[in-house]
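Each structure below appears as structure tokens.
Coordinate-derived values only; no laboratory data. Note that the structure is a prediction, hence the values are computed from the model and not measured. Cβ atoms are built from the backbone, for glycine too; each structure is taken alone.
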Structure I
Amino acid sequence: MPTDDEQAIADVVREFARTELRPMASHIEDDPSVLDDALRSFGQIGLVQTLAEAGLTGDELYPRVLSAIVLEELAWADANTAAAFSATTAFVRAVAEFGTDHQRRTVLATYADSSHATAAITATELGLLDDPQSPATALTTTPDGLVLNGTKTLVPLADRCQHFLVTARHNERLVAVIVPADRAGLEIGPTRETMGLTAQRFRDITLRDLPIDPADLLGESDIPALVNSSWTAASAILTGLCRAVHEHSVEYTKMRSAHGSPLARKQTVALRLVDMLIDVESMRWMSWRAATHIDKGIGGARTPRLAHALAVKRSNWIVDEGVQLMGGHGYITENPVEAWYRNAKTTATLSLTVGV
């Protein structure tokens, strides 16, 4: 269960999601500037800044379970905002946990001083058999020093990021490299079309003989830990999405009548709604458990992987049921379930893009 402090922060985020973010959600996909406004408003709460300041001063970072709680609340209102916040959180926490003293001082200052600074971990590559833990991107040694070559895809908000954390192979081992967005040799491609999370404006970034200073290599990069964090974050975002679908379905089926009585009183519909609630509660507990196990170093990848597998499987069913319960208009854009359906499908495929 959340501590009193964690619950107090969760209450603040829930109020923000209800009063400010949810009214914006229907416009975020159509107008990219709305997501920017949402991130600036949420940035005033100061969660990323708090994480960056703790990394700068060497204080204890706030627990990952708090990130999971926050992501659920944000995703209930809008998954795009949740994913964008999660991407920056994943980067800042990676530098705070694994970076050298020099990296923490120089990189984290940007995120401690700004309420809307953005960053991303770039691990996904082109190809059906892409494996984030076996990238084609390579860091090689030349007579002029280290250079980075490769292409990363599905990078969220790449056009507004200040830094990227790029995974690559170097001397037969996996490393992560901190790359400022304005460095020569980094090219940002056009926006890619995706089924959901379209406000993320996913793009490719191409690295062509990009010069790397040895000080840019993340101090003790633990890629498996980043993967575990990503699985847990995706689980929390899917939990929030599915909670929104369930609550909307309950409200609609109580209001909609068929053959003289509300749909919610039909046994088949009522049982579906109960099953949806059970699944949402199960997904929440598994994401919290995974976040806690990562912080305590328990079980390696097992719990995060189970949490992600459960969230993907049950969210597929929940969003499908949400569309079906709306009848014929569950597929039109005026109905929020249509966007939740698409966003859940895309969130399930995110790999090392988000984190807690």
Structure II
Amino acid sequence: MKILFATGRSLYPFFRGGDGTTAAQMLSGLKRYGLECKAVGKLDPELGRKTLKEIESNLKLHDHPYTKSVNEIVFETEFDNHLIKSDFFENYLSRIIRDYTPDFVITQQEDSEKIIRLVKKYAIRCILYIHDCAIENFKSLEESPGYIFYNSSFVSDYFKARYNIPSQVIYPVVDEVIYKSNKVNPVYVTMVNPTVEKGSDILLECCQKLPSIPFQVVNGWRSDSSLLTRLQNVKILPFGTEMKRVYAETKFVIAPSQWDEPFCRIPVEAGLCHVPTIASAIGGLFESVSNGGILIKKHTDKERWLKEISDLYHNRRRIDILGNLAEINSQKFRLKAIIPQIIDRLALLNSNEKQHE
């Protein structure tokens, strides 16, 4: 079975948001299970744009073989990745579809509505993978994709009431090999990608008012940690830092989200390393954290965050108990758990299609 993944965003490792990371680990997993996979994204997307020089430097740094032409870079990971200039994206994608003849096209995020329209011209089945409740998803749903993957029950419930399209919850694939590590003197309270929506103001308040507690902040693709740089108890790590090392030094993670977080991979990644999470009781965090941490109902209450962080930091036994539960909860999101679900669904869709031919 051949899978083509297509998005109007860039591809991992040049786009490291949750959806991009999930797509890369999903395709790697499918390839390891014997499926053919290929990915197509934009070389110069509006979101997270990088120069050609930056892209080539990154590929050389990580020993990814690549070739380039005027409008396209093709690089190898566990599968082939095509980055195409925006002005030529649809033409090149059409060529790839004709030459590769995939059984399924999986699309998500930017330009997914255009990709669905294009794929339909070739009578190929298209799966829309929805990762959040953003209004842009409605444009893609109006194109009536053949099937939908939702990244959480929370996101599924939001859209299923509006659209009667066959669907399944497929949780983000988390490749434990990338994250799992033995703890090495864990001392930090860690937050990843501090943005306003993800609670950067609560993070700042906690760092300022809990000076005896060391915090570790990992910058994301659109975060701003500039206000934290003057604080003595905060270590700031750059975007793209290896997360295995981060979790090895972490007592627990915080996710003080102030928006309807669709899922959030961080509690799962951390849980694989026996690291619990304190998170807002909101959106898909109920699923990613579950009982492997503390869910704060009054998630806008900064005093509550201060108390929960301080109390847990000084309670080694509770950290260990919650860490055990986080590790158990994370097992159902491992690559070995999710990839067979995807393959089973693809096989069923394939079988149903053949029965109707």
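To which of I, II does the computed value 20.4 (mean count of other Cβ atoms within 10 Å over residues 143-150) belong?
The read-out was computed on structure II.
Tell me which structure, out of I, II, gives 2.8 once distance in nm of label points 7 Å out along Cα→Cβ at positions 63 and 279 is calculated. The value was obtained from structure I. Source structure of the calculated read-out (mean count of other Cβ atoms within 10 Å over residues 263-270, 14.2) within I, II: I. Supply the structure label, taken from I, II, corresponding to distance in nm of label points 7 Å out along Cα→Cβ at positions 191 and 215 with the calculated value 3.7. Only one of I, II returns 3.7 for distance in nm of label points 7 Å out along Cα→Cβ at positions 191 and 215, namely I. Looking across I, II, the calculation of distance in nm of label points 7 Å out along Cα→Cβ at positions 7 and 95 that yields 3.5 traces back to I. Suppose you compute helix-only ellipticity at 222 nm (-39500 (n - 2.57) for each DSSP H run of 4 or more, over all residues; to 500) for every structure in I, II: which one lands on -17500? Label of the source structure: I. Look at FRET efficiency 1/(1 + (r/R0)^6) of positions 175 and 271 (r between Cβ atoms, R0 = 35 Å, to 0.05) for each of I, II: the largest one is in II. Computed over structures I, II, relative contact order in percent (Cα under 8 Å, 6 or more apart) reaches its largest value in I.
Calculated for structures I, II, volume of the Cα convex hull per residue in Å³, for residues 103-286 alone is largest in I. Could you tell me which structure in I, II was used to calculate mean count of other Cβ atoms within 10 Å over residues 247-254 as 17.2? The read-out was computed on structure I.
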